[in-house]
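S.K.: Just below sit the structures, each encoded as C-alpha cells.
A short reminder: the numbers here are calculations on the coordinates, not readings from a lab. Values in this document were obtained by computation on a predicted structure and should not be read as measured data. Cβ atoms are built from the backbone, for glycine too; each structure is taken alone.
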Structure 1
C-alpha cells in the first residue's frame, strides 16, 4: 500500500468489526467511532457512564452533536471498571479490538495486560505507527515512538514482531525492517545501539526473528533512499526500500514521527500492539483523518490476529 486511503478501503471491504470503547464519555472519541461506523469499518460498543456518554455526544462536532443511537452502551460508571469491562468484551470475543476513551493510558494498559483478566499475550506493548509520506513510495511503519523509552534486546524483538504483524496486515508478507542509528557501521564504544542493531540482524539471518528481512544499523537515509545506498555502496536487501523503521529509543522515534506529521505533511495512524488484540489510542490533537485511520489499522490488524 502507498496511501492511507487504501488502508481505509481495505478495512471497509472487510466489514465492520466490533470495537469496545473504554470510558467512552469523550466527545472526540465519539466523533471518531461515529466516523468509523459510517465508513463501514467498526461497530462500537460504548462502555462507560451512560449520562456522561450522552452529554459527550451532544458536545461533539463543536456542539452540533453526533448520533450514537445505533450503538450498544454498556453502563459502567467507574472509569477503571469500564476499562476492565471493555477488555472483558474483547477477551470473550464480543469485540474484536479496543479503543481508549477518557481514561489515562497507563490504567487502560494495566487492564489490557493483566495476566488473569486481560488479553496479555506475553509480549512487550509497543506503539506502531503507519505513515503516508509524500516523498516515499509506500506506507512506512515506524516503531516505537510513544511507549518504550529505551528497549533492551528482548524488547526490540517484541517490537519488531509487532511491527511485522501490522505490516503483514497491510499486505506486505515479507516486510523489510531497518534498525535505525546515526551511522551504518557498528561503533560499540560510543553508539551501543549499533551493536543491538547488528545482533538483531544476525538473529534474523539465523531464523530467530521470522517473517521479515532485518538489516542494521542503518542511518535514516540509507534505510529509505536508493540513491544514498548507491552512493555509499551499501549491499542490503533492506536499505533504500524499508517497510519498517525501528528507532533506537523513544526520543528518536517521537521526533521522527512528529517531524513527518508536522513538517513533511505526512498522514498517519497509530495503534498499541503486544496484547492479543490491538488497542487504539487517539489524542484530542489528532486530526479526524488520523483517528479514523487508526481505527481502520486496528481493525485490519485485529483480523490478522484472529
Structure 2
C-alpha cells in the first residue's frame, strides 16, 4: 500500500503482553500504559482490569487525557484464575461469568468499546457438545450484560491441542457458536489472532473467510512451534521474526490482505476505524520497548507489501 493506514485501521497494543510486569494488573501499570498512550503510532490499547482502585484511577487519567481508544481484555483474569465459561459444574461456571461481568463494568469505567474473553478448556470429544451448550448459555448472559452497558462483546479463538487447548479455536466450530449467539445478541462476535492460526493449522484467508460474518475484533502476533524446550514455544506471542518462529512481515501482509478481502479493512475515513492490536511479549530478558519497536517496524514492512 502506498497510502498510510490512517483511516483504514487503528493499531492497538495489548498492554499486559508488551509489559509482562503488569500481567496481574499491578506493577508499573499506569507508567507503562502512559508509554503506549503517548505513542502516536498506537490508536488503541487493550488493558486488563487493574488490581486496585489507586492503579485504576491513575490508568483512567492516562487513557482519558491521551484520548486513546480502549479495549478491555477479559482473558487474563479468566486464565489466571483458571475460570471456565463452559464448566460443567454450575458454581464454577458462575464464578467465570461473574468475573467477566467485572471486566464489563471496568469497560464502562474506562469508556472501553469492547470486552474480549475466551472459552474454557476443551473437555474432550465425549463432552464437547455439552460444553458448547454451556458456553453458549454463558455468552448469551454476558452479551446481554454487555449490551445493557453499550459494549461490544467478543470471544477470542485459541488453539485446541497445543497450549491453551480451548474449546473454541477451530474456525468452523467458532462461527457456528458465534452465529447462534448473534441470533439474539448483535453485539457479540469473534476475535481472530494471527498468532493462533499456525497453532490451529489454519491459513489466514481460510480462517478469516470462514468467520467473516461474526468477526468483530483482530489481534496480530507470532508463535513458535518447532522445539518444546524453547522458551517461546506454544502460545507465548514472541516478537515477529523470532528465530524459528511462524510469522514475520510476509505472513502479516498475507493476513492484512485477507482482512481487506473480507471487508474488515477498508478506507472508512472514519475517526474510529477497525482496531487491529499487536500481541507481542518479550522472551527471557528481551527489552519490552525493543519488542514494541520491532512490532512497529514489522507493521510498516507488511503494510508496504499489501
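S.K.: Compare relative contact order in percent (Cα under 8 Å, 6 or more apart) across structures 1, 2 and report the one with the greatest value.
M.R.: Greatest value across 1, 2: structure 1.
S.K.: If P(r) over Cα pairs in 5 Å bins from 0, in percent, for residues 136-239 alone comes out at 2, 12, 23, 26, 22, 11, 3, 0 when worked out from the coordinates, which of 1, 2 was used?
M.R.: The read-out was computed on structure 1.
S.K.: Starting from the value 35, 54, 11, 0: which structure in 1, 2 was P(r) over Cα pairs in 20 Å bins from 0, in percent calculated from?
M.R.: It was calculated from structure 1.
S.K.: Turning to a different aspect of this structure: For distance in nm of label points 7 Å out along Cα→Cβ at positions 56 and 80, the calculated result is 1.4, so let me know which of 1, 2 that is.
M.R.: Working through the options, I get structure 2.
S.K.: Suppose distance in nm of label points 7 Å out along Cα→Cβ at positions 48 and 264 works out to 3.3; of 1, 2, which structure was it derived from?
M.R.: Answer for the origin of the read-out: 1.
S.K.: Given 18.1 as the derived value for mean count of other Cβ atoms within 10 Å over residues 176-183, which of the supplied structures 1, 2 does it correspond to?
M.R.: Only one of 1, 2 returns 18.1 for mean count of other Cβ atoms within 10 Å over residues 176-183, namely 2.
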